[in-house]
Structure 1
Amino acid sequence: MDLQKLLPQVRAAVIESGALIREAWDKPRKVRYKGRIDLVTETDVAVEHDLKARLAKILPVASFLAEESEADAPLSDLTWIIDPIDGTTNFTHQVPFVCTSVGLWHKDRIVLGVINAPIMNECFYAASGLGAWCNDKRIFVTRNDKIEHSLVATGFPYTVSEEADEVTDRLRRVLKAAQGVRRLGAAALDLAYLAAGRFDVFYEKGLKPWDVAAGWLIVNEAGGWVTEYDASKDFSLYSPNILASNTLLHAQMTKLM
């Protein structure tokens with residue numbers, strides 16, 4: 001598989017699907033609830049349908065693991081992993097931290113990832129061995145090695161009402177140690193921003209494969225490191241939690257976790 005040839009095709013497909021998000025931005029939303037705070041809109045469904053059609057033309061043999069239509073599908077040797085709108089709650093409130101995330105799983109790893117933020121006109125992308133990029137500019141993680149100088153990103157699980165004490169206890173420790181904490185509401189974008197050197201660290205629990213697939217690769221290709229909270233445990237698509245950093249801060253963050 002020629003990733004250098006494949007990447008621009010996938011990037012173009014994801015950007016083209018992003019037009020659906022921009023078109024719907026100022027229109028009324030039809031929202032339904034998958035959980036108490038877990039939303040889906042007609043735009044999520046439309047973007048996913050559009051993406052699947054575009055990606056099927058690029059790699060007809062690949063299967064899909066997609067949030068809205070095939071959330072329980074198994075991974076095959078070649079699988080597209082799709083989150084049509086990461087940050088759906090942001091989308092419904094017209095907060096621009098909204099993105100589409102597409103990762104390509106090949107045999108036992110992610111080999112290609114694209115995260116497109118259409119409202120902010122930024123597209124982050126990477127392929128194995130080809131580096132990480134944003135809008136044709138190479139990106140890298142920060143070289144900061146002091147937690148007190150670090151901007152940390154996090155998010156809260158959909159089960160936060162049942163796990164509020166655990167979440168806030170961890171957050172309290174990070175708040176005391178770091179320069180600042182941000183919560184964008186879109187994990188894929190958190191990982192992209194980490195890769196671009198805007199954040200130094202990102203952590204969260206309870207994420208799904210489509211939240212992290214593309215960002216995991218983009219962070220790695222930008223020089224970062226992704227593990228579970230316990231850094232001795234390698235990260236996988238089905239890990240219960242994620243700790244991503246510029247590598248230099250990983251040990252310090254693991255102690256806080």
Structure 2
Amino acid sequence: MNVQGKIVVVTGGADGIGAAMCRRFAKEGAAKVIVVDRNGEGAAKVAAEIGGEAVTLDVTDGEATAKMVADIEARHGGIDLFCANAGVGDGDPDRNNAASSPDDVWHRAWNVNVMAHVHAARAVIPGMVKRGGGYILNTVSAAGLLSQIGGAVYSTTKHAAIGFAESLSITHGDQGITVSVLCPQGVDTAMLRAGGSGSPQSLDGVLTPDEAAEAVIAGLAEEKFLILPHPVVLTYMQRKTADYDRWIGGMRRLRAKTMGG
């Protein structure tokens with residue numbers, strides 16, 4: 001996909017990767033970029049900068065998501081690219097206990113990292129099918145393909161997000177709907193900085209949000225399912241599937257090295 005002349009929606013667009021994508025889509029000549037975030041002020045700031053539109057939305061609210069999509073379709077004739085980018089990340093409160101996060105943390109992550117993608121797909125697929133096609137880009141994480149040391153909730157929900165995206169592509173690819181997942185490792189965002197320095201996901205280098213957005217543009221042009229701003233992730237995936245036990249052993253050693261046991 002070339003986004004020139006397209007109607008694009010980006011959730012989590014007020015900052016980080018989402019804001020960088022909004023700016024890049026506008027630079028590429030998108031007809032309109034709709035910046036969506038629960039931080040309405042931040043969304044409005046980005047929208048004003050790029051000549052887009054701002055929507056204040058909690059992505060976990062399926063009814064509100066459906067209403068937003070219907071409104072955009074009514075005013076713009078359809079959505080060409082929907083980027084479900086909003087996400088949350090929480091580390092294990094007890095780094096020596098993968099089950100230590102309380103239920104409310106699990107529920108929040110499930111609702112944002114997984115169900116928000118479901119709500120978005122439910123809302124946009126009918127219109128895309130009717131118009132003969134469309135594009136869904138879900139921001140996930142390399143953690144969804146590999147794992148997240150010290151972050152069982154994040155890793156688990158991101159694995160689920162990968163599974164849902166695979167189902168979307170398998171089910172709707174022949175209807176003209178292309179699906180991609182953006183799976184970076186370390187990107188210089190508030191989420192990464194909250195994890196502190198020396199986090200395992202930063203070992204292969206920390207990209208800027210603009211660099212992640214550049215990878216998105218390249219991935220959309222090739223219409224690839226996996227968009228990997230850190231190409232080495234593919235090598236790690238291949239090692240994981242080639243010998244799962246050996247890979248887990250390597251992750252244990254990495255955990256001991258980076259987290260002190």
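Any read-out appearing in this document is the output of simple, stated calculations on the displayed coordinates, not a laboratory observation. All values derive from a computational prediction rather than experimental measurement. Cβ atoms are built from the backbone, for glycine too; each structure is taken alone.
When distance in nm of label points 7 Å out along Cα→Cβ at positions 95 and 127 is compared over structures 1, 2, which one is greatest?
2
Can you say which of 1, 2 returns -15500 when helix-only ellipticity at 222 nm (-39500 (n - 2.57) for each DSSP H run of 4 or more, over all residues; to 500) is computed?
2
Tell me which of 1, 2 gives 17.9, 55 when you compute Rg and Dmax of the Cα atoms in Å.
The value was obtained from structure 2.
Output the label of whichever structure in 1, 2 has the greatest value of distance in nm of label points 7 Å out along Cα→Cβ at positions 111 and 207.
Checked 1, 2; max of distance in nm of label points 7 Å out along Cα→Cβ at positions 111 and 207 sits with 2.
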